[in-house]
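Multiple structures are listed underneath, in structure tokens.
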Structure I
Amino acid sequence: MKSIACVALLSATVLSAPVLAEVPQQTPDTYAAAGERVTIAPGRALNLRCSGEGPRTVLLEAGGNADSATWFRVQSLLGPQARVCAYDRAGYGFSDEGPLPRNLEADVADLAALVEAAELPKPLVLVGHSLGSNIVRAYAQQHPQDVAALVLVDPPEQGAEAQLPADWKQQGEAGRAQRNAFLDGCLAAAEAGTLDAGEGPLASCLRAAPPWQSAAVAAATRAYKLKPAYWRTLRSELDANTAIFASPVPETESYGDLPLVVVAAPAAEMPGVPPEVAKALQAAREQTHTRLAAASRNGRRLEVPDSSHDVQLDAPEAVAEAVASVLVPEPRARTGSGSLP
């Protein structure tokens, strides 16, 4: 994890206004309860957490199998500069389950409904991590007038599957079938009310809490993962991801001159992965990030060393500064790549 002490240095070199807040080490216990449950449809509400003040509203979209708690460090950093909101997608956290399938279309529809129901001031600065980057991109394409800027945090590679060897594709299909069988077992135990005492393979359904979760938040997270809604949502989301990431980012995808930042972690090592597979995955990742940065005349890629895919947790100050850079006026023709020290 990047040192908290580097916040001042990064702020001085990247921003015209420094990020003043400190990075919390654990999720505040407020995350163990719902924030504001916003009704988006009859019998359905999504959990929204907003904080901070400022002329612009920033909306944070989590990655796959994640809720609003994943943003607790970034949200804290940005509070002094903007109104910052994060939410739990349907079936996660304190949000109600949504209709299946939980695909990109469903997630974007929910996001649009949330923005309207919560009366969030537009245009919004949208920040999406991993799968969340696909959701905010799709929202921006459907509602361009409602988006002031995009920050895409380590978008997953797209279009790699077509470049993979046939035997690796077969292994992937077998792996997905095995994964779904495991998730179906977790779901069955949740429906029977026995998941909390799961033994054997079912003991892996509920993983140990990460160190950044406080005891209260870890308990609340475990409680919602004991519910069948979580397992139905997760299985559907993972199935939908196969289609979402199968095709490369279209060369025609364009956001005009909308400020756009691709925040990229270093390419991950792939122990045990055949060289030809690793090469295809890395090439797809590079193409994905390059095309996304080029999709706006005001786009750029920002590389963040010493970080994993979860940049928002490992280097929250880098994400916060990328967001802050689109909150202040800058030249409309800004392009190219950047790197944080």
Structure II
Amino acid sequence: MADRPPLRILQVGSALHDWSGIERYLVYLTGGLAARGHSVVATCPPGSALSQRLGVPTEPVGLKNRANLLAIIATARILRRHNIQILHAHYSPDFVMAGLAAKLARTPVTLLTRHVATHWSRTKIRRLLGLYQHIIPVSEATKASLEADGVPGNRMTVAYGGVAPLQANLGHDQARAKLGLEPERFWVGFVGRLVPEKGVNVLIDAFALLPPMYGLAIFGDGSEMAALRSRIDRGNLGDRVRLFGYVTDVADAMTAVDALALPSVWAEAFPFAVLEAMSVGTPVVASAVGGLGEQIRDGENGLLVPPNDPAALAVALRRCHEEPAAAARWGSNGQAGQLRDFTVERFVERVEGVYLKLL
């Protein structure tokens, strides 16, 4: 940054009313860009979790479902008032609104991040490529999905995300004791939203195939909570499968378990949960879908299994227990890889590189 003035950037989060991966991505990115000397402003819904966590100036713009004229005009005014050079959007309901606002304000550079590896229609692609100069897919799997839909490869640059390494307040044994996890059991953890695409039902079915010495700690909340409780009861697994609900201290939760499972049944793009588990040295078993294969190298820093396959998942979890030296190596390699490749600083450098290329 010493040889060039700071960039003036608007990060658009007007449709981000929840607190999940995209919101965290935006918090990491805005904070990292500001730390590198750039002038960063973000739009977000007033009173949202995002508005309370962003450490940069915010503009209160809320959007639900689709673009509307008021949001377009408000965003165009923000672009002009801050003399923005780069508009960066992150979530589908924002894309059309923010792109049209940038047209009105004649913003020099427009780009969006694609956070999921699902498909776009040809109509949507034509519309968005008319509004945005460039797309940042968060993984090669996401880029491949967009290319299959018709997005030219030269209109995209993959930029992997990154996280701040988790810092547990307690050691492994102390964290287990605090959560009431019996020390004699091998505990597998799941951290995330309890929604169908996360495949927690597959994880519970895998536990029905494992002996009683294996325990499962599920940290998270969501629409599948009641259905998962019923599944646990039907399988008579209540003595060794615990539903903790939403937890604020993810570091202690991930430190308490012996392995982390991500049994996703859809194309995960680049989940932060994997990077966070790596950061505390917890070995990860994940479905071989989407960008998970770009985070986990099977047998080197974790294990990959076919999606929606309880038997294969059970076998992999048994390996984590029955091959302790290998599991320790997977965890250690994952931790080293996170600190090398997937920090916030590396993440922000990658995105900043795309900005500079477009300018």
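Computing distance in nm of label points 7 Å out along Cα→Cβ at positions 158 and 174 gives 3.1 for which of I, II?
Answer for the origin of the read-out: I.
Using relative contact order in percent (Cα under 8 Å, 6 or more apart), single out the structure from I, II with the greatest value.
Looking at the calculated values, the largest one is I.
Given 0.05 as the derived value for FRET efficiency 1/(1 + (r/R0)^6) of positions 206 and 294 (r between Cβ atoms, R0 = 25 Å, to 0.05), which of the supplied structures I, II does it correspond to?
Matching structure: I.
To test your reading of the models, identify which of I, II gives 0.97 for Cα Rg over 2.2 N^0.38 Å when calculated.
Values: I: 0.97; II: 1.03.
Label of the source structure: I.
In terms of distance in nm of label points 7 Å out along Cα→Cβ at positions 30 and 318, which of structures I, II is highest?
Sorting by distance in nm of label points 7 Å out along Cα→Cβ at positions 30 and 318 in descending order puts II first.
Distance in nm of label points 7 Å out along Cα→Cβ at positions 78 and 102 was computed and gave 1.4; which structure, I, II, did it come from? Provide the component values of the computation, followed by the final result.
On the way: I: 2.2; II: 1.4.
Among I, II, the structure yielding 1.4 for distance in nm of label points 7 Å out along Cα→Cβ at positions 78 and 102 is II.
As an exercise: mean count of other Cβ atoms within 10 Å over residues 38-45, calculated from one structure in I, II, equals 23.9. Which structure is it?
The value was obtained from structure II.
To test your reading of the models, identify which of I, II gives 0.95 for FRET efficiency 1/(1 + (r/R0)^6) of positions 54 and 214 (r between Cβ atoms, R0 = 41 Å, to 0.05) when calculated. Don't jump to the answer; show the numbers that get you there.
Working: I: 0.95; II: 0.50.
Checking each candidate, the match is I.
Assign the value 1.4, calculated as distance in nm of label points 7 Å out along Cα→Cβ at positions 222 and 246, to the correct structure from I, II.
Details: I: 3.9; II: 1.4.
Computing distance in nm of label points 7 Å out along Cα→Cβ at positions 222 and 246 on every structure in I, II gives 1.4 only for II.
Only the coordinates and a few stated rules stand behind these numbers; no lab work does. Predicted, not measured: the structure shown is a model, and the values here were computed from it. Cβ atoms are built from the backbone, for glycine too; each structure is taken alone.
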